[in-house]
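Readers should treat all values here as calculations from the given coordinates under stated rules, not as data from a laboratory. Keep in mind that what you see is a predicted model, and the values were worked out from it rather than measured. Cβ atoms are built from the backbone, for glycine too; each structure is taken alone.
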Structure 1
Amino acid sequence: MKYQKQFDELKDLVLANKGPEDIESRVVISLHKNFPNYNWVGVYRLEGQNLVLGAFQGKPTVHTRIPVGTGVCGSAALSQKTEVVPDVDADARYLACSLETRSEIVVPIVKGGAFWGEIDIDSDEPNAFKPDDIEFLEAVARLVAERL
């Protein structure tokens, strides 16, 4: 994996956690700090039929509660598959958080076959999320799911 060093550092942080909220915080802080093109990083948790924003790094957002099925995040919740949006202006599902955002990736966190939440990342660069990012972030989501 291209980002093995970053994954190993993140794994150490996650293993030293004090619970789900601590895991969320450690993950978003590490991703935001270590990947300069990850301009906004957050974790949404499933609560009923809504995705509720937990820990995040970046500019504040009005999207603190997203109904399942709404936007890119809600679509990922339904499909339980990673959603990559290379150009947010070309995807009608995108819920605008920042005028600077150009691309987005949403990676589901699935525990025991059930959707738990997701990692949502926005970038100010178009087409910022490459196959290496997808592989890395899906590994991070699996690690988080194992530790919940």
Structure 2
Amino acid sequence: MERREQLPGTPPDPSGALRFSCQRGCTRCCEVTGFVYLTAADSRNIAEHLDLSVRAFEKRYVYRTRHLRRLRKPRGAQCHFLKDGGCAIHAVKPVQCRLFPFWPDLVEERAAWRLTAAYCPGIGQGKLVQIGEAMEIANEMRTAYPTMY
């Protein structure tokens, strides 16, 4: 009988289910080098949360290209909103942040999931997430950022 390699966070059965539960106080996903991309709705929600106009929010915090917008990175940090070990905009965090770690490239690639599990203590914790549900969540990323997928 062939023994299949298991991903961290997967149950000891071949169903393909994953485990994930964000761990209180953990900000490791926020500290990984990269960019946080925004949807138009993200910009509106965050601006409202900060009591700013969308224009003022974007002028101060957003870098735009022709097809994408992303949060500017402050010097020496990954995110303006990562404060005192937590997210200052947690209630309205961007789609990309809200869906982590169920991004298409992580859900679809065993090696990527394994690398993420090395720094994310929430992978392997919590309730089982069936692979179909994980793929549906990942598809939210495809919908939110169609030019990236």
Value 13.8, 40 of Rg and Dmax of the Cα atoms in Å was derived from the coordinates of, among 1, 2, structure 1
Mean count of other Cβ atoms within 10 Å over residues 48-55: greatest across 1, 2 for structure 1
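Given 24 as the derived value for relative contact order in percent (Cα under 8 Å, 6 or more apart), which of the supplied structures 1, 2 does it correspond to?
Here the read-out was taken from 1.
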helix-only ellipticity at 222 nm (-39500 (n - 2.57) for each DSSP H run of 4 or more, over all residues; to 500), calculated, reads -9500; among 1, 2 the input was structure 2
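Quick check: 3.6 is what I get for distance in nm of label points 7 Å out along Cα→Cβ at positions 24 and 72, calculated from one of 1, 2. Which structure matches?
Of the structures listed, the value fits 2.
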